[in-house]
Structures are given as C-alpha cells and as structure tokens.
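Every read-out reported here was derived from the displayed coordinates using simple, explicitly stated rules and does not represent laboratory data. Remember, it's a predicted structure, so these values are computed and weren't measured experimentally. Cβ atoms are built from the backbone, for glycine too; each structure is taken alone.
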Structure P
Amino acid sequence: MNSFKSEKLKKIAAGVASAVLVSASALSNAHAANGDTLKAVQDRGSLLCSGHNGSFPPFVQVTDDNKWSGYDIDYCRALAVAVLGSDENLKVVPISWAQRFPSLQSGDIDVVIKATGWTMGRDTELGIQFSVPYFVGATNVMMPKELGSADPETLSGGSLCANAGTSTERLAANFFKSRGIEIEMITFEKSEETREAYFAGRCDSLVGWGPNLAVTRQSAENPDDHMMMNVALALEPESAAMRQGDDNWVDIVNWMFAATWIAESKGITSANVDEHKAKPEDSTVEKLLGVSPGIGERLGLSDDWAYNVIKQIGNSAEIFDRNIGAGSVYNLDRGLNALWSDGGVIVPMILD
C-alpha cells in the first residue's frame, strides 16, 4: 500500500472514530436528561416541541401572519401551558419526518407531537416511549356525492385511484376483496398525479389517510361535491413520543391529553371553565380545576395547570373543531376521535 493511500485510510478511520464519539456523546447526553425533562424545560423557560419543515395541514402549518397552527401545534401549546403557564413559552422546532427521533434523542426537542404512529419497532428499538394515543388516523376512501351513498358497495364495478406500491393500495385491495366488491385499482407513482386523476374523473374514488383526504377535498373546485366512505379501511394510533426512561414526563404528557378529554366529558370549555371552577359539580371537576389539591403535586406542577390548559387552549372538542372539524375549512367528521360516549374510541382516564 503506498503512503498516499495509507494516509487517506488513516484520515477516514479518524473521521469515523470522531463521528462515533460525537454520536455516543449525543446519546449519553440524551440519556442523562431522561429522568429530568421537566426540570430542563422549567430551567430553560421554554418547551421545545416538534414542528414541520413545511406544511402538513391540518396538523402542523404556518399561518399567513407567520404563526404556527394546527391540531398537533395546539397540543404542543397545551403542554407548554401545563408546564410553564403560558403558550408564549412554546418554541416550535421545524423538523422533517426523518429528523423526529434523532432530534428527540439528541435533546434538540423535548417531545414529538407530530402525527406519529405508535409501532413496536419504534417503541422497542429507538430509545423512546409513547403516550396514550391522542388521535386515531383512519385510512379511508373519498368519492363524489353524486354516487348517492357512502357505502362501500356503491363503488362496486367502479375504479379507485391509489399511490402505487403503498400500504394504502394494499389495504384498499384487501378491503374490497374481503367484501366481495369488484373494483379496478388505478395506480400512480406520485401523489399529485393520483389526486389530479381523481378530480379529472379518471377514477371513481380516491384512497388515502383520512386527514390528508380532508385537505384534498378542500382543494376541490367545490369541496361539498365529495364525501368520505362511511367505513374506514384501517386505523393507526397517533401518539406523542418522548425519551425512554422519564416516566414523570410521560405522565405529564398523558394527563395533559386526559385533561382535555375529561373537560369535554364534563361540558367544560374555555368559555365556561370559570363558572365550573366557581361551582364544581363533583369531585372530579374539583380536582381537574385545582379547587381541591393533588392534580399538580403528583406531577411536579401547580394545581391549576389543567385549568390553565382549558382556559387558554380549550377542551378536546374545541381543539378538534377549530383545526380539523366543522370550525375549520376541512370540515372532517370527528368519527372515531370523538369520546366513547359520542361513538368514538377516546376514553378519558379516571381522575381520582
């Protein structure tokens, strides 16, 4: 081996060793902070929550006046209020999908609230842990209202636009086959081509993730001309992600979600929370709004943290409505994301 190659290999080896040391140091720092995320956030005076390096409506987007908004952003705001008293202490960090977990592991963000599916691989192999699901993402089919019915059987003998080689294509094929419904799959390599084909009438329906379909419907010349099929093809639980080992931080995130669900179940909104606090109807409301002590001390927070969340951000129905539902341009039916008492799958934990 000549001296030039030898020196080059030495430099490469040194570079690799340096990269390994940097990576190990980053992971060590992340693990060192695992048991004390709350203290780190409070000492810093700000919550670092995941954003997006672009727009992903209705979950994460930037408004015309250059402010972050969306369903996930509202829950980032709620967490900032719970921990620091105000959403003005929230710092949204724009990251890509691929950057989510490395940014969390390195300590660049404190939590990932970013339409993130809870999978076994992520849960067991990446040094992270998940909250309870706060959103159920349904794969669905959009079709023209002129078909007259949202039943799957309405599409029998018709065609379906799908992105080639995706899980949605396979889900749709298996779904209709299992029901004995004959449907022609028309696939495209690019999402833009798939949407354009549907709107051009090249196929009778379009399969996709429910919230994305809601955004697509809104882009139609007349959104009211389109509807969602009344049966979901598949479901995915979306959860917040945190560094492994910090159980108290996981508890805080879980109970932040729960506070918005309990408030909705009790009819408590941002508009009437003061009335409920002045005259709580039961012990649950007393605890929730800090009238009786306990909800804060158990988590290392003030006893009025949930009251502040509801007052400043609202309950779960308000958050859904203004970002995704009837109060937004997307007008997506709440469906499975409603409370169990309203036919959904969201079950508030018991506040004792």
Structure Q
Amino acid sequence: MIRQFAMLLLAACTWGTMSLQAQKNDFFRPQQVWNDTEGNPINAHGGGILYHEGTYYWYGEYKVGKTILPSWATWECYRTDVTGVSCYSSKDLLNWKFEGVVLKAVPDDPDSDLHPSQVVERPKVIYNKKTKKFVMWIHADSPDYSKAAAGVAISDSPTGEFSYIGSFRPNNSMSRDQTLFVDDDGTAYQFSSSEENRTMHINRLTDDYTRPDGTFVRRFVDQSREAPAVFKYNNKYYMLSSGCTGWSPNEAELAVADSIMGEWTVLGNPCTGPDAEKTFYGQSTYVIPVQGKKNAYIACFDMWNKTDLANSKYIWLPIKIDQKTNTLTIPWMKQWNMDEFK
C-alpha cells in the first residue's frame, strides 16, 4: 500500500513538473520573469531577433554566475564572466525553445575576445542571401572598455555553432553598443556608438556582411546615444536609442530619416505611461517587425539588474502607430498579446 502511494505521489509530482515545463505563455508580461519552453528563465540579454523561414531566433548575452565590480573601476562597470551568446527559437514570439550557446567562450586562450575575462555584448545576427551564411556581430571589448571593437562570427545554420572570425574597429573608429539592419535591397549596415559614445556611426557593410565597405557617416554628433534599435516603417527609417548613463535607466529617444545615411531628425521620447521618463526601467535593444501583420512592431528593452546581471529581465511592448499622423508611441502595458495589432 505504501509502495503504491509512493508511486502515485511520484507520478503526480512528475506530471506537475511536466505541466509546469510545458505551460505555454499566452501573454507578454513586461518586467516579469519570462521562462522558456523548459521552464527556465530566458537568458539572452542585449539581444536581437532574426526571422528566417518561418521561425524567429533570439540571440543574446548568456549571463551566468556572480556579478562583480572590478576593484579598479572608476564607474559602475558591473560584469559577469563571458560564457557566450545564447540562441532561442520561436514560432509565435511568446514561447521560446533554448537552442544552446551558439558562440561559446574560449577559457583556455587569454588573448581571445571570447575569453571569460573579456566583454561580449549586444549580439545581432543577420542572414546573407548571397553567401547563405548567418552573420553575427558583437561588441567585443576589454574589461576596461578601452578596446571598443566589433567582433564577427559566421555559421551555416541559425542555431550555430558560430565560428569566430575576429574583431576590429569599423573604419578605424570605436564601436561599442551596436546593432545591424538589412535594407530591402539587401544592403546591410552597422550602427555603433563611437567616439567615446558621443557620436553614432552608421557603417555600410560589404556584400558578405563581415566587414565595413569603407562608407560611413557620423550622426547624432555629441549627443551621446547608445543601445540603437533600427527599423523601417512607411518607407522611413527609425532608430530607438537610450542616453549614456551606464546600467541606470534614462529617457528613450526616437529619431527618423528618409535614408539610412541621410540626416536624422529627433522625435523625442516615444514612451508613454508610468515611468516613461525612465523607459519603464529598461534600455532599448531591438525592434521586431511582426511577420504576417501590417505595421506591427515590438520594441524590446532590457531591464538591467546591475548587481545581479544574470537575473536581468525583459520589457517587450507594442509600438502604436497613429495612421493619420504617422506618430509612433510605446505605451506601458502590464500584460498584452498579439491582439494589440488587430
């Protein structure tokens, strides 16, 4: 009798665990813990989203272990050891399967950009239709952030493993917070905080997306913008970014241009609602065009926990578009789903 009871109890516990793991997300809940399909918190910080052949892929900084503040630090450069870049896959943007660490740390080579002692941030991946390669760019830096370089890796598959090519300063200029954007004609660009983060550089890339082609422009000169997220709507280009206040939140800014390399006009803070002046305690990282829905975009932010970076959360919110005025806003929502785009 006791044995039967124990077996029933074990079965119930197993079923409960499986149910928890298999539980689907029906809503986006900004600032809350977001679990993957195995029931573990999603670990993909400073990330970007790639849509390829019916599947979304989320790449981000895989943060594990203790957060430290180096003894030599003169500013709040909290950090964790580099463990690599993670990848998650999804069909609906709500439920994400962990695909693994697709760009791994290199613990046995102190000179590698991927050594645990270094800095790997802001991974973004784009697909090159000509070469059939998936190309990842990262912010590759030294622990004191003096290297200020971009690193590149490539793969034959969106789920890796990615092979690291190396790092450089695009057009011999600093590159820290960065993102990638592929235009409708297949031309790719890297946006990066440069000149000690005072000015944004927009670097056009070579046909294989692995290097700058030598053409670039300086925009937002002396405006100290970082965390760029770029998207295209109604034949105009938009950039969401943050100010430079370290790990602490600040006011977001939206800018628009008729052409990527042209002049950009600052539109101001698109966020509305409680704590909008602090971007809801988040920092921009990417804007997702929702496939199959017209004029549907999701603004993605990291909610950094500077003293425990591995437990930083995410804030994903819909971008609301006033079709009459073409005004874009990002309202605070405690809970929402794709019905917002109907």
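Taking relative contact order in percent (Cα under 8 Å, 6 or more apart) as the criterion, the largest value within structures P, Q is that of P. Structures P, Q were shown, and helix-only ellipticity at 222 nm (-39500 (n - 2.57) for each DSSP H run of 4 or more, over all residues; to 500) at -2000 was computed from Q.
Among candidates P, Q, the computation of semi-axes √(5λ) of the Cα gyration tensor in Å that gave 36, 34, 17 used structure P. Match the computed value 16.4 of mean count of other Cβ atoms within 10 Å over residues 58-65 to one of the structures P, Q, and report its label. Checking each candidate, the match is P. If distance in nm of label points 7 Å out along Cα→Cβ at positions 50 and 178 computes to 1.6, which of P, Q did it come from? The read-out comes from structure Q. Of the structures labelled P, Q, one was used to calculate distance in nm of label points 7 Å out along Cα→Cβ at positions 170 and 322, giving 3.3. Name it. Of the options listed, only Q reproduces it. For which of the structures P, Q does the calculation of Rg and Dmax of the Cα atoms in Å, for residues 250-329 alone return 12.4, 40? Comparing all candidates, it corresponds to P.
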